[in-house]
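Just below sit the structures, each encoded as C-alpha cells.
Each reported figure results from applying straightforward, stated rules to the coordinates on display, with no laboratory input. The shown structure was predicted, so the numbers you read here are calculated from the model rather than taken from an experiment. Cβ atoms are built from the backbone, for glycine too; each structure is taken alone.
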Structure I
C-alpha cells in the first residue's frame, strides 16, 4: 500500500511539473527567428519578452524563439516569414530594408554622429517606418538600438587606404551598396552573417563592419582583432510579427504585450552604451587592439562616405528621407 501511495505521489508531482512547463490548452504559439546568439544581450532580451508574454497572457501566448541563426540568415528569415513558416523575426537594418527602406538611409555612414542625434531622428522617423511595415502586413513590436558600427580587421585600419588592402565582408542582400564600394576601390566578398566566422577563419575575408556587441556575441574578434575607433553608423534592430499572428492575439492582451516588449527594449537601450564599453574592455583584455582615428584621417573617411552616399542615392538610400534626416539634424544641432 505504501509503495502504491508513493507511486501515485510521484505521478501527481510529475503532472504538476508538466503543467508548469507546458503551454496552456489552446495556447497560441508564435515562432520567432533571430540571428543573434541566445547568450547575447538581444537573445537575453528576447527570452525576457517571451517570459513576459506567457505571464501576461496566462500561458495563452507563447513565443517559440529560434536563436543563433537556426532559421538561416535574414534573407531566409524573411522568406520563411512570407511563407508562414515563422510568424515573427528580429531583423537588423539590412534585414528590414525590404519592409522599411527608410532604415538604410538612417544608417548612412557618418550622417548621425551620436546617441542624442539618433534619438531625435528616430522619434520622428519611427512612425514613418512603422507605417511602411504595416502596409506590408507586418506589425512592429519594438525597435532597439544595438550600439555603433565600426571596422574590425585582421590588422590596423585607420584610413580608407588601409581598408582597401583588405577583403571586406559585404551583405549579399544589398548588391547596390557592394557595387558602389567596389567602384571606390574596395575589395569585397558577399557573406551571409551566419557565415562570417567561417569566412574570417578560412581567409576568404579579412575585415568587416559591425557593432562591438555583435562582434563580441558572434566571437568574430578572435580573428578580426583590430578595431578602428570611429563610429560609422548606428546599428538598429526591429522585432516584427505578421499582422495575422498579431490580430489572432486577444485584443485585450495586445497593449500589455506591447508595453512589456518596449519596456524590456528600453532597458536594453539604456544599458547598450554601458554594455558596449564593458564588451570593449573584455575584448581588449582578450587581445583586441583599438586604433584611434586622428582628425585628418576622419576627414578622409567623411569625404569617402560622402562620395559613396551620393552614388547610392536613389538606390540603397532615399533622397527624400535623406533630406528629412539632414533637416532634423540641422534642427537638433542648432538648439
Structure II
C-alpha cells in the first residue's frame, strides 16, 4: 500500500514561503550558501521548527544552485525539480518527501543523507557522491548515476527503471527489494490546495464510526484528568498517537488540558472551551475554532494556517512561533496576549482585537 502524504502537510509548508519578507530572505540565504557563507544565520530561526537548517517546503524548482552548500538542511516537501545542483554539497540532508525530478546533480555530494519518498525521475547525476546515503522508496526512473560513488549506502524499495549505473562504485552498497512501482503518493503543489476540502471531508467522516466516537470520548476524559490521552488514542489511529484530525470536538470542555503534538487538522473545535490549555507543537490547519475560548492558553511552535478563528477569544494567551497564515481571525480577541515570532500573513483580520 503506498505511503500517502496529506495535502495539508504540503500546503502549510509551501505557503509560509509566500510572505514577501520570507521569500526575500530565502533568496539571500541561497546566495550566501553559494558563496560558502552561513545561510542558516541569514534565514534565521523561523516558525515552526525553529531551526536555521529548515528549508521544508521551499520553492527551489528550476533555480541555479550550482556549487551551493546546504549540508544538514531539512528538505522535506521541498521542490527542487529542474534545479541545477551541479557540484552542490548536500551532505547529511534529510528529504522525506521531496521532488528532485529533472534536477542536475552532476558531481554533487549527498553522502550521509537520508532520502525517502523522493522523486528523482530523470535526474542527471554523473559522478554523484552518495557514500553512506540512505535511499528508501525513491523513484529513480531514467536517472543517470554513471560514475557515481554509491559505496556503503543503504537502498531499499526504489524504482530503478532505466536508471544508469555505468561505472558506478557500489562497494558495500546494500540494495534490497527494488520496486516496480513507486510506493509514495504526494500531491503536486498545483493541486494541493484544491485537495483540502476532499481531505477534510474524509478526515471528519471517519468519526461517525461508533468505535472511533467512543474512543474520542475516552481521549477527552483522559485529557481532562491530566492523563496520557495518546496511549488511549494509539490503537484506534493506525499507530499514530496524536491523531485527532477531523475530530468532532465542538463545544468540548478541554480546559487545562495538555494537547501537546495533537494533530487537529480539520478538527471541529467551534465553541470549545480550552481555557488554560497547553498547545505546543500542534498542527491545526483548516480547523474550525469559531467562537472557541482559548483564554490563557499557551500555543507554541504550532500551525493554525487556514484555520477559522472567527469570534474566538485568546485573551492573555501566550503565543510564540505560530503560523496563522491565511487563517480567518475576524473579530477574534487577542487582548492581553503575548505574541512573538508569529506570522499572520494573508490572514483575514476584520475587527480583530490585539489590544
Assign the value 9, calculated as relative contact order in percent (Cα under 8 Å, 6 or more apart), to the correct structure from I, II.
-> II
Using the calculated result 5.7 for distance in nm of label points 7 Å out along Cα→Cβ at positions 160 and 224, pick out the matching structure from I, II.
-> II
Mean count of other Cβ atoms within 10 Å over residues 80-87: greatest across I, II for structure II
Per distance in nm of label points 7 Å out along Cα→Cβ at positions 40 and 272, the highest-valued of structures I, II = II
At a computed -16000 (helix-only ellipticity at 222 nm (-39500 (n - 2.57) for each DSSP H run of 4 or more, over all residues; to 500)), which of I, II | I
